[in-house]
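Okay, got some structures for you below.
Values in this text are rule-based calculations from the coordinates and carry no lab data. All values derive from a computational prediction rather than experimental measurement. Cβ atoms are built from the backbone, for glycine too; each structure is taken alone.
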Structure P
Amino acid sequence: MAIQIIKPRIRGFICTNAHPAGCHANVLNQIDEIKQGIPYKATDMNALVIGASTGYGLASRIALTWAYGAKTLGLLYERPADARRTATAGYYNTAAFHRQATADGFFADSLNGDAFSDEMKAEAINRLKANFGKIDILVYSIAAPRRIHPKTGASHQSVLKPIGEPYTGKTIDLNRETIAPVTIDPATEQEITDTVAVMGGEDLEMWIDALSEAELLAPEVTVVAYTYIGSTLTWPIYWDGTIGRAKDDLKTRVDALDERLANQLGGNAYISVNKAVVTQASAAIPVVPLYVSILYDIMNAKGINEAPIGQMRRLFSEHLGPGLQPHLDNERYIRLDDRELQPEVTNAVTERWGQIDTDNFHELSDYADFRRRFRNLFGFEVEGVDYDEAVETELVF
């Protein structure tokens, strides 16, 4: 037992601890949004969620469980607490998820380890055979900085850089909370290759191969992976950069998987293009915190902003729920970024982007909301949580 009072240790976009009670409250809030937003429909659905502890992956798992009673196997790569430090937020999120799923009578299992590895694939297959059977839906929501290739043993590190030319723009200095110029040098060919190896579609393809060989893909199985395109303001370092090249690879492989699953099982594979949200990964991307701070000010004022759970509520109630056919654009994307990319929103963001500086920074953006949401990710500044109360840090699930 390790009971202590936990205060945030935050510098810039790095938070080195997490609050279990705050993370628990976050999970309960997301569950409530699904309960209120999707009428419950009991199914015998089995779901595999790869990347299930934070952001869109966690929100997907919550939606599938509390909207459709799905049995879920969640894969995560999170650090438990020890004598020196708290667990990661994703670990506490998963503990909270399991506690409430059990209380509400839902079956869930989780594996903590490297989803890129052959060992984790083998263990997941064993768990599925023992406790689930064939899976009806696979959610792929990994956003990892590094991948050890299971066949070659090579270490690949992803980078977020432009391709061809340096990028110069503006960003938030998160330590000083000022607007500062930023220049990012272009990626090398090796950095592009490594980023595609980490963030592209090869690992998803390997998962489908392994599950297919184990005969664990149900008839009419659905596979969905997540991506982000965003507005033209972020394209030089995102969609036209190394991450965009990786997402092109993901798209090519998902389209091939769709054809394969359709022929073999009557199934489908899709990519959902989601809106910009505050995540641990996005906060570390130059330009993105400033873009999101402006975007959220505009979308909040219009009443159209969504956190990951709101996006997943729409995905599984309008596109991928039982008996539904997804609405696809002409490139076969599911577009949940439609509100972010409304012309009146993008035009307003672009106008403010050209005007913003340190002096008018708080007037033209909602940085306070961005900062609060970032701290919420780690269980801090969550409404209703008493941060002066000692809490148990060494939880299990």
Structure Q
Amino acid sequence: MDNVFDVLKERGFLKQATHEKEIRELLGKERVNFYIGFDPTADSLHVGHFMQIIIMMHMQNFGHKPIVLIGGGTGMVGDPSGRSDMRKLLTKEDVIDNCNKFQKTFTKFLDFSDGKAITVNNAEWLLDLNYVNFIRDIGRHFSVNRMLTAECFKQRLETGLSFLEFNYMLMQSYDFLELYKRHNCKMQFGGDDQWSNIIHGVDLVRKETGAQVFGMTFTLLTNSEGKKMGKTQKGALWLDAEKTSPYEFYQYWRNVEDADVKNCLSLLTFLPMDEVNELGALKDSDINKAKEILAYEVTRLVHGDDEAAKAQEAARALFSGSGSFEDVPKTMMSAAEFESDGMNVVSLMTTVKLVPSRSEGFRTIEQGGLTIDDVKITNPKLMITLDQFSEGKILLKKGKKTYHMVEIG
């Protein structure tokens, strides 16, 4: 295909567009500067952001120029989209620190040499705004009645929407205006929960400059039941290896539901669609081959070939008895903790974070969901002692998919 629009459409990314025909024509005839915004609400990007990064990679592969907008300004407020409550406000120091970590992450995926991509922080123009001038010059273009019909606000009106959050739409729209003026940015992309913010940005640029710019949203990463993917027992599926290990990252994709394999292959890898369709059509036990390929490809993109290979080998060791256990999540503990009467099994589960709480540990055992070295544990009062360690190790398994090695150091 010669047009990235057709690639994004074929792979299932496209959701809504302000001017679909015009966007396709523009992407086919010139090098377009476009942007996607990322608010630094945590110290790592997660897999939901990764789908946006994949889109930027597709665009750059076709010669278009990504503008990575890091929200050092908007991050001080917080986007109400998709939220049932107000985000916790971060300190200025935390926002700056998160911005710096985000910037390093993007260099792993995009080519910033020779201006092929740029990173911009909206703190540059938002933090020093004169509020009265901003409301006079920019706020006059926004209808409160129209804003209240936006999905991101409607769902919050019953539970409470702060005036601070109400300003977010103006700030994001102003981002588009500034990027158009400073970098000739003609398109804004985002997840479909950003549609209201994007169309207001398009309108603002037109009202302030008379220029026609464009917006497009992409499907959110959801499973076949419409629920957001990327949530684990420990929380979000992070791109930072310190927060989600390459093995845990690999295992998440290795264990997706059969019905979600094709969609994940299409959205999160660069495999040709012929291969995606072929793998997605596999049934029963054969689908495990597709899941292995999915897990390897996504882990390779995020963590590199070596880490993906090690994660795959560790996973095979657990599921088939071959390979190396070296990269299975593990905790080193002191032998003293298991001397005398030993450590209670539920305490051990919470210590190594196999479960988030003692009550969850008791429930797991009562439901038959814990094994230690392939022996099912039925007594939550069991004490784990040194003589149960083989060569200084025991392997805990929760359910069918979650493993953790405990070693005596």
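One of P, Q was used to compute mean count of other Cβ atoms within 10 Å over residues 116-123, and the answer was 19.0. Which one was it?
Q
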(message) Ranked on relative contact order in percent (Cα under 8 Å, 6 or more apart), which label among P, Q comes first with the largest value?
(response) P
(message) Once mean projected area of the Cα convex hull in nm² is calculated for all of P, Q, which comes out largest?
(response) Q
(message) By the measure distance in nm of label points 7 Å out along Cα→Cβ at positions 44 and 348, tell me the structure among P, Q with the highest figure.
(response) P
(message) Please compute mean count of other Cβ atoms within 10 Å over residues 308-315 for structures P, Q and give me the label with the greatest value.
(response) P
